[in-house]
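Bear in mind these aren't lab numbers, they're just calculated from the coordinates by the rules spelled out. Quick caveat, the model's predicted, so the values are computed rather than measured. Cβ atoms are built from the backbone, for glycine too; each structure is taken alone.
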Structure 1
Amino acid sequence: MEKIEKSGKTVLSSKACVQFIGVDVSMSDFTVSELLEDGKYILSTYKNTAVGIESFIEKINSPLDTLVTLEATGTYSMKLFFALAEYDIPTAVLNPKQSKGFISGVLLSTTKTDNKDACALALYGKVNRPTIYVLPDSKVLEIKEFRSLLSMYKKQRTVVSNKLHALSFHACPSAFVVAELEADKSYLEAKIQKIETQLCDLSAESFDDLYELAISIKGIGKATATALLIATNGCTNFDNVKQLAKFLGVCPTQNESGKSVRGRRGLAKTGAKEVRALLYMCARSARRFNLVCKDLYERLRSRGKCHQVAMNAVSHKLVKQFFAVVTKRVPFDNEYNLKNNN
């Protein structure tokens, strides 16, 4: 099996794979489709349990030369991820939008079943040779759980805050209700502060030097650095910055066709919206203190671009800088352009 170097890590490559398997995972079971040389498929179903997963892996003839392609289904596929990684079986994880686009746009299929999805995933693996998924270590997975809990608490705090705000306009608000809501808000804020503190510590420990490199970028703070490193697994799943920008949803899009279709331009918004929101907040700081971002913002504004377009460009520039410092393992130099222009 061919191996390549990415962001300081050695990972498997899908180019040398000769066998292709597609897996459609659900809560209780998963459907497996093995693509044969003659274009036919062998279908089978296993229980989504430790026994079922072990039975599936045992039937793979040549594990190191087999590419398993599946769709990201959150916690339902986590056990399968770990088992495949344990046996060093190359595994590609697709965004649901990727598989859906392939099925409808390439295969022109109008029906959707577990069997058809599994077959489509096997064929996708053979045709596109997607990047091998690098399973995060246990600390990174723990950080993801922390962030999920933090997100839940923040949503609850927003609900409570909105209710308190609404009661402030009430003619005769219940003192008991107001007191309960204020107590809930204080409790949630204490929880949020505790989790955010632990998150920073865990991130610094898990990603070590990558965390320090990320926060060296002018404009990117601790929360955004943590979110970016977790979402991208330290950029190990990306070959270039274009892939990263598209994953995060900060790349520009264009929707035009002939003379009749003139869609509005904007960001792709395909990635995690929480990370994208953090990047936008960072852009507000970067356009003032990050010299490259400041120059970009002012140049676009002088050309008549609106504030939003210029800010989107700054967010995209921050992603480029993040990818550069993480993959090259070099701290951010705010005066790099000035030094090289002189």
Structure 2
Amino acid sequence: MNEVSVDVITRTAALNDLRSEWELLWEDCPEASPFQHPFWLLCWWEKFGTDKRLSTLTFRSNGHLVGIAPLCLLSEGGIRKVMPIGVGLSDYIDCLFATPFRKIAVHELFDYLADREKDWDLCEFMPLPSDSLLLLPCSPNGILSVIEPVDTLTTLEIPSGCVHSSISAHFSDRLKEAHARASRLGEVQFEIQKGPLIAPAMDHLSNFRRLRWNHHSPLAEQFFRATAEEFARRSELRLYTLTINHRIVSVLYGFVQRGRGYLYLTGFDPDYKKISPGVLLIISALESLLAEGISRCEFLRGREAFKYRWKVKERLTYVRRLQSTPLKNAQ
């Protein structure tokens, strides 16, 4: 039997010191996503951890790191909530366990939380992929466990090496018309921005999103830029732009990892809405990924209509809530 010991990290410096071991664990877990990578989660903690208490669990066997549950505590409306680091800006999230230790580590995690139930009122793990071990039908005695779907992930497998083979003839005709309208406005260029051109492209993306949503989160923008810089350092950033007459009218922040493409954030100039700049850029991005030999692309969370122009596959994400006593502010 693979025995593990559990420790808790409560200081940011100690979490940062864990990065090298954490990266090795991530590398040894072939199904781990970018949203589980230490650089992503450490960046999130740096930007959003100021009003939270670190409570990350590590799992070791014979001194080796075999699992990590990146958690923190937030007091919200008088309710002490245990939540994953990375929540909100990660399309799905999970703990990270080496394969031989996965099930025992999950049970150790739940036992740890049960032993310290006086320190928290609610544990909320979300959004979890459907294959997360945190969804296993086990919970400590006396603790209420609820599992509910929260969102939808969409994935595109590009068949036959052709992007257009995954869309209808009608939609293909509409794309041709949109491209023709764009061409009538001037020179059309699709590019992947690198080096010093990354920052101005991210400026445009930030501005487009602010215009669309009429909302600006400086911390979120800092997070997007910091993660983009790290993906660029790792040669994994794919920052796509559509320009017309040398003016950027759409930006797509994407990245590649482990043979998959991820389309994470998009934005476009509302003055060019009639030419469907966002969809034109997505088509170009998919063709670029395919040229790299990448035929699987994650459209990520949300049921936006444009995603279903392609023959995407759906899978749900879930929330698991643990609660031992009635919440103080429960309705």
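One of 1, 2 was used to compute P(r) over Cα pairs in 20 Å bins from 0, in percent, and the answer was 28, 53, 18, 0. Which one was it?
Going through each structure in turn, the value belongs to 2.
As an exercise: Rg/Rh (Cα atoms, Kirkwood Rh), for residues 158-221 alone, calculated from one structure in 1, 2, equals 1.10. Which structure is it?
Going through each structure in turn, the value belongs to 2.
To test your reading of the models, identify which of 1, 2 gives 0.70 for FRET efficiency 1/(1 + (r/R0)^6) of positions 94 and 214 (r between Cβ atoms, R0 = 30 Å, to 0.05) when calculated.
The structure behind it is 1.
Could you figure out which one of 1, 2 the value -17500 for helix-only ellipticity at 222 nm (-39500 (n - 2.57) for each DSSP H run of 4 or more, over all residues; to 500) was computed from?
1
0.30 is what came out when FRET efficiency 1/(1 + (r/R0)^6) of positions 22 and 190 (r between Cβ atoms, R0 = 41 Å, to 0.05) was calculated for one structure; which of 1, 2 is it?
Clearly, the read-out refers to 1.
Using Rg/Rh (Cα atoms, Kirkwood Rh), for residues 14-181 alone, single out the structure from 1, 2 with the greatest value.
1
In terms of relative contact order in percent (Cα under 8 Å, 6 or more apart), which of structures 1, 2 is highest?
Ranking 1, 2 on relative contact order in percent (Cα under 8 Å, 6 or more apart), first place is 2.
Assign the value 2.9, calculated as distance in nm of label points 7 Å out along Cα→Cβ at positions 54 and 110, to the correct structure from 1, 2.
2
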